[in-house]
Structure formats: structure tokens, C-alpha cells
1. Please state which of the structures P, Q, R yields -12000 when helix-only ellipticity at 222 nm (-39500 (n - 2.57) for each DSSP H run of 4 or more, over all residues; to 500) is computed from it.
2. To test your reading of the models, identify which of P, Q, R gives 2.7 for distance in nm of label points 7 Å out along Cα→Cβ at positions 157 and 309 when calculated.
3. Relative contact order in percent (Cα under 8 Å, 6 or more apart) was computed and gave 23; which structure, P, Q, R, did it come from?
4. Computing semi-axes √(5λ) of the Cα gyration tensor in Å, for residues 53-196 alone gives 31, 23, 14 for which of P, Q, R?
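What follows is calculated from the coordinates using simple rules that are stated; it is not laboratory data. Bear in mind the structure is a predicted one, so any value in this text is a computation, not a measurement. Cβ atoms are built from the backbone, for glycine too; each structure is taken alone.
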Structure P
Amino acid sequence: MDNAIRVGIIGAGGIARGYHVRSYQRCPNVQIVAACDISAAALEQLTALTGPLDTYTDYTDLLARDDLDLVSICTSNNMHYPAAMAAIARGVDIYCEKPLALNLAQAREMAAAATQAGLKTGVNFSHRRTPAARLAKEILDSGALGEVYAVSAIYAAGSPTFASRPGTWRNVKEIAGYGGMGDMGSHIIDMVLWLLQTEVTAVTGVTRTLTPERVNRDTGQPMRVTTEDQGMMLLTYANGATGYVCGSYAFTGRGYDQRIEIYGSQGGLMYDQQHAYELQVFMPDEHLARYVRSATGGTPDRPYHTILVPERHQGIHDGQPWARTSLMDFVDAYSATPFVWSPGFDEGVRVQEVLEAASLAEQRRAWVELPLP
């Protein structure tokens, strides 16, 4: 394709195959030209989706090509930093999985280097694209809730077999950086920062490793778990609000449970990703009148109304049968002049800073103020 965005995939695992590749394939101006993974089986599964590609076992070989515009970094978390820095050195734009890095120092270096090189970046905080989240954003931006007082945010998963599941790289701190607090929590931290358009000013937190030993999925041998299964934070925000955030693997029976409740001086809203096309709200009539209600509240036993997500937030365009993804939106922004996109590496740094502050707070058994030095 002439003028196509030529993409390389670094890391051919499940997130690459199930999200990145499928999103790119829905973009008519994208051509996936190469992929890299140390696993031949993963590369075989990826090329079964894409058709024949140039494949590599070393990302530096992939980046040595002279026809790449953009790479998706879909590796384990410990490889985000070296792969991104290598891509930056080659002048290749980057769309990276979350969390951005293993620690704040790496994340800051990645963001600074990408900015200095003038590169386009994105981080896959994909849940900003959920239709009900976009409606919540619209309501908050309108001022319908008044001054925001309190936020409660949860992103968790869990099943009765949680404790007996095999161990993976996500259970190893040197590879993953974080467990439930960083893996699940990074999404929800970004969601709240995006919704409120404010900064975190202080954090305290606590984590727990609920199953300290597992059987390694690859070797069948016992392994020590060094990441947290669950993390909880209390936060203060620059707009005066206080908040609670939880990222966990141990919410038994909840599947993927993503909920945000926001309360202000004039009203509140309750977002639940399991109900992606509706939102529960309590707000002044002049704001409520803008939306279609599927359930009417306003009574003492049912104060909240249920409103439907308008079509403009549903992500269905041009009569296509699928909802758009955040990566598809990134591709649209990538092709526009000027390039304007969030979340990029700067937003990845903001989330990484909150995670690092929470870790420091637990170590010190104290509140930690942001920004960190």
C-alpha cells in the first residue's frame, strides 16, 4: 500500500494477537510488515492471523529494517524499556503496552528520549475507549457534578481457582514490576486521572501477596511469587478530592470487574464496565435532560437514574460491525497533522509515578507526596 503506516510487532503473545494485530487489521492505512518474539510458536500463531511476515527472534534485528514507521511493544514489562529505547534510537514511533516500564526512572527516561527525538508515542490504556467511560468523561467535563469530592475506583479479577493457578512472568517482580496493583491498577489510575483532569498530590497504600508460592506454568516446578496479588491506595488530588483505588487478582467470582464512582457537590455517577452502554447518574435536571433514560430514579429508594450512552460515544463508525479500539483511534491521530494524542508516554509516566509512590508509602508506612523527586 502506498503511504501505508508500516508496523512491526515486538512480542507476539496474547495481547499482540488478540488486540494489536486485530486493531491494525481494521485500519485500511496500516500494513504489518514484521514481528518479533523468542517463541517460534507465538510467531506462528501471529502469522496465522496476518499472513506471511518477516519474523525475528531479536527485536534489534527487526528495528534494523529501514521501512518501519511504528512498532507495537507487546512484551513482558521488563522489555518495554530496552525495546523502546532501541526504537527511539532508530527514530521509530512507539505504541507500548502498560505499565510503561518497571519503574519511574525508566519511564521518565523513555518519555524524555521520545520527546527529544520528536517521536509519536501511545500507551495502551485502552479502557478510555469504553463507551460508558467516554460518557462519564463528557459529564464531568460539563461540570454537571459540581466540585468533585470523592472517587472510588476498582479494577479487579478473580475466580475460585485463583490460588491454584500456575505461576507466570506476571508473578515475578523483576519481570513484571508489579502484580495486581500495577497490572490492573495502572488502567484504573489512568482512568481516574483522565476523568478528573487533575494530578495526584499524595498516596498511601498497602499490598498483599495472597498466594506466595505457585507451580511454574513452563517448568512445572514450585516458584516463589514476588509480586502483589492485590494493592489498595488512598489518594489526594490537586482539585481537593480524595480517592480510593484497588487493583487486584483476587475478587472471587467477579471476572473482570471495573467500577468507578465519583461524587461531587451537585451529583454523582457510577460507572460499571460490565454495563458498557449505560451509566448511573444523579445530577441536576438541566444536565439529565440531555440523555435518554432507561430507568428513572429520583426516589428515596432509587435516587440514581440509568442513562444510555449516546451513539457518538459508542465507537461504531461507517456502518462497521465492530466497536473501535483505542489503538484504532491512535492510528487516526497518527495520520493527522498535527499529531495530538493521549495517553502517550507522558501519561504513562504519571501512572508510573503513582505506582512508585504507593510502593514507597507501603515501605515507609506513611503518606508519600507527589511529584516524586
Structure Q
Amino acid sequence: MAEYWEKVSLNEPIPLLDLTRQTAPIREELIEAILPLVDSQRFILGPAVEQLEREIAAYCQTRFAVGCASGSDALLLALLALGVGPGDEVVTVPYTFFATAGAIALAGARPVFVDIEPDTLNLDASRLEEALDRHPRTRAIVPVHLFGACADMDAILAIAEARGIPVIEDAAQAIGAEYRHRRAGSLGRVACFSFFPSKNLGAWGDAGMLTTSDEGLADRLRALRVHGSRERYHHEWTGMNSRLDTLQAAVLAVKLKYLDRWTAGRQRNAAFYRRRFAELGTPVEVPVEAVHTTRHIYNQFVIRSERRDALRNYLAAAGIGTEIYYPLPLHLQPCFAGLGYGKGDFPAAEAAAARSLALPVYAELTEDELARICQTVHAFWYHQP
């Protein structure tokens, strides 16, 4: 048993994410992209944002992209553009970042939760029709492409289209992911992306984007992000202030050129984890790639264990950063107590919340660091009662 621990090197800490490694090689290119903005003094929207929108639309295989201030705003804008409001219901999952359901509530609608698949952690389409039968006021369905892999969109879309319900992709963690060789963002009526700094394509602050191939919807989204106005001081809708900063567009345009390279690095690291844990016989569950997942981008590499909390503490003591996504499912959040859900209503989501632990997976990790992480995870089972 000691041999496992003896191979674990107590070197420099390994953070969950180290953006300095990503930025260093392209630092001069980023500065060169930003400096012209100082002279132009164009800091909101403008040509740089329009160019990024075209590039993101092409990358996501859609006709249009509309920049906004954050991924959270993208979700709210999508709901507003589809006319979701008070008295409506919107179906989503309880195991996701808060903004997914928070946007539904901010739009004045009621979140309706459907449990996740125990293996993929995405929406369980086999439970969707039952939820829609019980909630006839459903005006939209919001599947989440969690951790960088798409939900089972063919099954979800078939059910939604049969009932005339639009599907909004929460693709905040999934830019570049593919479902049966189709890009996340091109599958539903509209999709929402986050460029929060920790994302695979991260800005230097908050930033978001919506993609769609519906020209009328894109036009409405552009108006809604500037207080519902297509003509200055004339407001067709009650919109919001959610414009993409030009600075963020300039940063993202540079980083977009490297995104596929970084994604390949994450995929390589995920493959290393799978291979090494299998070789060691480490008793953890690794992420499942469903048959429809033709490109997983690994926004996170999430293992699962019944001893998650003790394992996390053990890794922290060894200088290895981790994160729990997400420790309390949405149906148990205090702000949603009025929805009437309780513990035990969504067992797969609750199990994921209790057992999931994200390991470092960013592209710049060295093989020695990956090996150290694997060895430390494995050593845990020999050093804990």
C-alpha cells in the first residue's frame, strides 16, 4: 500500500484552473487586440462585437449570434424573446448552475424540474412527457449541456415539437460540443453561452452570447439587449441593458482561434484520467460519454464517489484543487421552497450533488501533474479508514 503514496510527489500546488498558463503564450496578441480600443474609445458593441458574433455563429453552425453581458443574461433574454412570462412554466433540470432556473424565475415563470440521467447527468428525456402532461402551461424546455456534453436532443426535440414547445439550449458549458456531429447551439430554437473566465472560451470578465438560425428571433434579441429598442428612444418591448463590452469581444476573438487546440488538450487529459484510473483500479466513477456524444469538450472532468468530501479534503492537503458542482440541487434551494419540491423528489440529481467532484482538466496540465493527481486520488483509498 505504501508504494502508491511514495510515488505521489508533494511539489507545487495544482489549482483546479490556472488561466495564467493559458494567457502567457498569447499575451502580446491579446494586448495588440485591446490597444486600438483605447484610441477608438468604442467600448460597447460596435464592429468588434459584430465580427465576433459572425465568428461564433459560424463556429456553432448557426445563421446568427447575438452578444450580451453574461450567460445568465443570455438565458433571460432567450426566455423574454420567446414571450415567456408570468403564469407560464418552463421545464429544466435541478442539477445545474443556479442561473438556469434563476432566469426562469426572473422572467416571472415557474421552474418545473425533471430529473437527470444517472450516467450522463443531463436531462432524462424519458421523464419529459410525464412532466409536460402535469404542467400544461409549459412555454419552453431548457435542457442543459452539462460539463461539456450535449443532452439527448433528438429525443427532447421530438417531444417538444409534437407539442409546439420551443427548446432553449443552456450551452453555457458546451461551446464546440457536438451531438451526433451537430454543434451545441444549433440544435434548439435558441441557445445560450457563457464566456465567464473559467469557461473553455473565457473572457476577461462577464460576457455571453445567444445563437439561433431564426432571423426574426435574432432581431428581437438584439433589441431586447438594449432596452427593447431597435431605434434610439423608441422601445417596442420592455428589454434590459445587456450589451457585450467591446473589450471582451476583442479578447474572445483572439482566444477563439485557440479554442479547438485547448479543447483537444482537455480531451487528451480526460483520456489520461480514464486510462490511468483503469490501470490503477481506482474505485471512482468517471464521466460517461453517451453514444450521441460525438464531441465532449470537458468544461469539467467530474468523477463521482460515495466518499467525495473526504477525498476532496485529502486532495486539498496534497495541494490539488477541486470543486463540487453542485452541492445543493435547485429543487432544494431555499429560494425555490415555494415550488413544493422536497428531498427525494429527484434522486439522480441528489445523488450527483452528493457524489460529484471536479478534477483539474485544463489543457496546460503536464503529464506529470496528471499522474500526480491520479496517484493521489488512488492513494486516498489506502490512507483513509
Structure R
Amino acid sequence: MAGGDMSTAARSLREALRLQPDLVAARENLGLALYEMGDLDGSVEELRALLRRHPEAVRARLILATALMARQDWAAARTELEEVLRRQPDQVQAFYSLGLVRYARGDQNGAIEAYRQVLARSPDHADARYNLALLLKLTHRDAEATPEFLAAARAGHARAQFFTGTAYARGLGVEPDLARAIAWWSRAADQGNPEAAAALGELRQTALGKNRRSPAERRAAEQAFRDYRTALWTEFPELARNGDDDTVGAALLRLGRGAEAVPVLISEARAFSEPAQSLLEDLYYRGAAGQVPAQDGRILDYFRTAADEGQVRARIALAKIYASGLGVPKDTARAINLLKATPHEDAQRLLQEISAATDAVPPTPVRP
């Protein structure tokens, strides 16, 4: 609710309470409205006043605990949460908040127990599972932490997906499997997790030989990206593969599933699939009728990221885009700079073509 609407609601609730001071639900909602407006002291005051008259009001007590947590009054918040659980022993939100409170007070084992209580009652609670996994990791219990990270990752928790990828990359609680690490990092990065994107970028730099990793590590990274591309097919068992150079994204396009195809093609291209890179270039220039519009911004973002990492093909594609003004303002100078910084014969050939075309264009006369 917007700030103005919340203020209006608070005024309405105060008016209702002026007329009928003992309306439990109205005072609970007033306490919640004040909390959401940032008036923590006002919220605590209203809710404590209510609880003095109605100690059985569990929802009010939960809201009070939340406001006390926001004030970082951990001891008082814990008292309220434990009273909630005394009255309602299966209150999942109270156990979850108690985990946060115990962690904030340095009681890691108590927090672990609280999150286990949440999961005993609500196994699909991804945040509780992630927090439990993180605490197990902090207490050096990787063998216990990794299955919890994996369960939260499967539920779609982005940071759990990042930590699951890291567990597979380093062999923390599982057998090392760099291809699986790439898969989990890719899922996290697709949800905007910057740590996963950075981990993938660093691994691509290793595969490209652009950092100080050993030749063996470079070969391992290259193989992991190949294995990841192969494993992608298992996520789409309904697709028929058309030769060794086929890609999952291309197969999706053949079935008219362009909305799914583009992100998959980008994932394959990030894993160094040249057929996927080629198809992305074609899609950006021409689109796919009824499926993918030309000059798709997601594809442009991929080209930019890959070019920043020094990938030759992406730099050439991006130079063509800027030289032609396809979906971006035309910027010949930027295209030339990209190609000058790319020591590859295809890049240098395109540089000569663009430079020659630029030189052949007569200057625009200045009008008086």
C-alpha cells in the first residue's frame, strides 16, 4: 500500500477506535499500518496496549514481535515470539522469526533449531531452508548444508542456487562437478544474482585463457561448458536433436517456442556454443516471424556482456550492430574501437571495411 493510502487507513482506524476502543482487529491493523509507515514506536505502543487487554491476540503479538525486530530489540522480540509459540505451538511464522532473532543474538545453534522447526511444519519454506543451509555452512557443516541449499535451489531460491553451484564447483558436501556448478550458477544469474554472474564470468575467463589459471584448469573449464551444453537437452526430453551441432534453443524455435528459445540460446552461447551464437546473431538482425522480434534487447545485452569479456565473435557482432545502428544509435567510432581492440583476422577485416566505408562518405557541408 502506498504511503498516502497507509496514512489514510491509519486515520480511519484511529477514528473507529475512538468510537469503539475495544475493536481488536482494528487495533491490530492500526499497529500494522504504523509499522509499515515506519512508525515503530507508535506500532509497539498500540500493540502493547491491545495485548494488555487481550493477551490471547496472537496476530497482534506477531506484529509486535516484527516491530521489535525492526527496532533491533531482539530480547523483547524473542519474549513475544516464545509467548506466541506457547499459545500456538505450530505457528510457522513465529518459528521463522525466532530463527532470525536467535541468529541476531549470536545463538547459531538456536537459530538452526528454529529453522528446523519451520521445515518440520512447512517443508516448502524456501527461505527457512536457505537460512538453515547458510547457518550450517557458517558452522562448517558442509555435508549437512549442501542438501539444504540444493532443496532451496530446486524451489527457485536464487542465492541458494548460487551456493549450490559453489558447492559443486568446490566439492563442498558433494562430489565436484563443474558442469553442475555452471547449471546452478546459470539459474541464479538468470534471476539477477550478481555473485553467480561473476562466478560464471570468472570461469569463462579461465576457459578463454585470460587469467592466471593453469592449462589443466583451462581444459577442465572448457570441458565443463561442453558438458553443460549437453546436459541442457535432458531438461527438454520432448525435443528431437538434429545432428551434433544442433542446439536446444534451435530445437525450441523449430517447434514455435521462441519465448523459451531466446534465454536458452543465450545460456548456450554463454557456454561457448558457436551454433547458438550464430543463431542469436541472425535472430537479432532478422528476428523469427511470430516468435522473436528483431533487435531483441536480451540478445543485445548478451553481446555486450560477452564483448566485455573479450569474446571475439560477440565483439564482431556488436561492432556490426553499432556500425549499422541496429537497435542502437549508430556509432561508427565505437564499432571501430571494438574492432581495434580485437586481434583477430575477421575483426581486422571488418575494421577495414567499416573504415573504408567511413572514409568514402563525403563530409556534410556546413550550412551558413
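1. Q
2. Computing distance in nm of label points 7 Å out along Cα→Cβ at positions 157 and 309 on every structure in P, Q, R gives 2.7 only for R.
3. Q
4. P
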